[in-house]
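Quick note: the coordinates plus some simple rules give every number you see, no bench work behind them. This one's a predicted model, so the numbers in the text were calculated from it and none came from an experiment. Cβ atoms are built from the backbone, for glycine too; each structure is taken alone.
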Structure 1
Amino acid sequence: MKVKPLGDRILVKRHEAETKTESGIFLPESAAEKPQQAEVVAVGEGAVNDKTGKRNALQVKKGDTVLLNKWGGTEIKLAGEELLIVNEDDILAIVE
């Protein structure tokens, strides 16, 4: 199934959660935090500017690695894969 986000929404796949601390302690799944880094899977066409009626270009593109707000977005499951739909405002930075 193919998903195309609408407006200024972006479909991302979170990176895997850390299962071990830097000192070598293994973390149970219940203690692991959701990672804030994600890969952009698909992007919408951008929000419509109220004044001009034209679409604002998004700052991210497919394949970018981004940093997300900790609690933003809507989780969905497609073909057994967990994805997240976020607004452009929920993206804090692009990782270069």
Structure 2
Amino acid sequence: MASLITCPHCGTRPKEEFAIKGDASRTRPSPAASAEEWQKFVYIRDNPKGRNIEYWHHVLGCRRWLVVDRDTLTHEVFAVTDAAEHALGRAEGAR
């Protein structure tokens, strides 16, 4: 059985159209952050089991960046949002 992802722009598509690009829960350091903070952000990663939010790129579809909330053990997908909307929501939450 093929795994499906529901893109908010293209509808339900096979997972092979997408590329997983990394953890979407991390906050980028400020441009003035130290080299040590940037090194940690770029190279040091956790590899947690269970529910995570990740950046996915719809490579063979709309080419939009998405944020996928999924379980890394079961591969169950709970939500898919456009990455721009996700970023906007984070910015509004910071106010």
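Matching task: 0.65 is the computed value of FRET efficiency 1/(1 + (r/R0)^6) of positions 24 and 64 (r between Cβ atoms, R0 = 35 Å, to 0.05). Pick the structure from 1, 2.
Source structure for this number: 1.
The value 0 for helix-only ellipticity at 222 nm (-39500 (n - 2.57) for each DSSP H run of 4 or more, over all residues; to 500) was derived from one model only; which of 1, 2 is it?
The value was obtained from structure 1.
Work out the source of 1.5 here, i.e. which of 1, 2 gives that when distance in nm of label points 7 Å out along Cα→Cβ at positions 40 and 56 is computed.
1
Starting from the value 31: which structure in 1, 2 was relative contact order in percent (Cα under 8 Å, 6 or more apart) calculated from?
Traced to structure 1.
With distance in nm of label points 7 Å out along Cα→Cβ at positions 8 and 48 as the yardstick, tell me which of 1, 2 scores highest.
Sorting by distance in nm of label points 7 Å out along Cα→Cβ at positions 8 and 48 in descending order puts 2 first.
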